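Just below sit the structures, each encoded as structure tokens.
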Structure 1
């Protein structure tokens, strides 16, 4: 069935694309959810007009996003986390954590646009891509470091263990 997409669908196409899709896919998914319309001559003319308007608007958005991407690429985030044995993290750094720090620095970014293949579970510096648009990807530097007070906490634990050993020996 020949359809015209009314919105961007990842893996299928973009707004205004005329595609041939399976009849069942169109009838059961695209048409009821108003993600596409059946392509006839009238609909094609209407979408050509809308497409010209959308292209003009997209150019303006693209330039604005390009400026935003330049500012965002200069951002460096740092996380101080608790670590256990062999400097393994308790938990991980996720897209939600990165998005919250970006918002704290004044960059409004949806966490779904942060392209983190898997949560960060180790210390170090990482370059995390942020997909602002299908053509614009910016990189944010994320540094994961050990919490500063942890070195002093380890010796206290050994002192506490030794005092419990002394109590057990006294009994």
Structure 2
């Protein structure tokens, strides 16, 4: 291979490395402050989305009001949250990608406090392209696993699948 061939090869490798760095999923929860809604859908101030308060880590369940599979999986997602709580895993529901009234309606359906990402900006930072989406983190907020799509199984099976 001649000098020009090597230069092209080096350029392609550099381009591939840059693309990989830009396209890879974030390895840590993105710092952001999101509006918080109480279980009844009423405003409850703001809360940090990038913090994990679970002793052994966190489970983030990202859902959207317009998403049929999100609505179908909510009973199982709530049961999963209850199941992993005893294991030191804190669960945060984030409702997003829709207007605040729709997010408040979904908060009432979830029946738990939620964070709201109405614009989907936090989801974009976290490379969440499909909902529902699950993020599993360690206590420092480093993402250990991500799973897109509804998980329709018992809490025990889903927890095992997510490594919880």
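FYI, it's all coordinate maths here, none of it is from the lab. Given the structure is predicted, the values throughout are model-derived calculations rather than measurements. Cβ atoms are built from the backbone, for glycine too; each structure is taken alone.
Some notes on this structure:
- Label whose coordinates, when Kirkwood radius over Cα pairs in Å is calculated, return 20.7 (choices 1, 2): 1
- Winner on distance in nm of label points 7 Å out along Cα→Cβ at positions 50 and 90 once structures 1, 2 are ranked, highest first: 1
- Structure responsible for 1.4, with distance in nm of label points 7 Å out along Cα→Cβ at positions 34 and 146 calculated and labels 1, 2 on offer: 2
- Winner on relative contact order in percent (Cα under 8 Å, 6 or more apart) once structures 1, 2 are ranked, highest first: 2
- For 0.9 (distance in nm of label points 7 Å out along Cα→Cβ at positions 66 and 98, calculated) the corresponding structure among 1, 2: 2
- Given 69, 13, 12 for Cα extents along the principal axes in Å, for residues 2-41 alone, calculated: source structure among 1, 2: 2
- Looking across 1, 2, the calculation of distance in nm of label points 7 Å out along Cα→Cβ at positions 114 and 138 that yields 1.4 traces back to 1.
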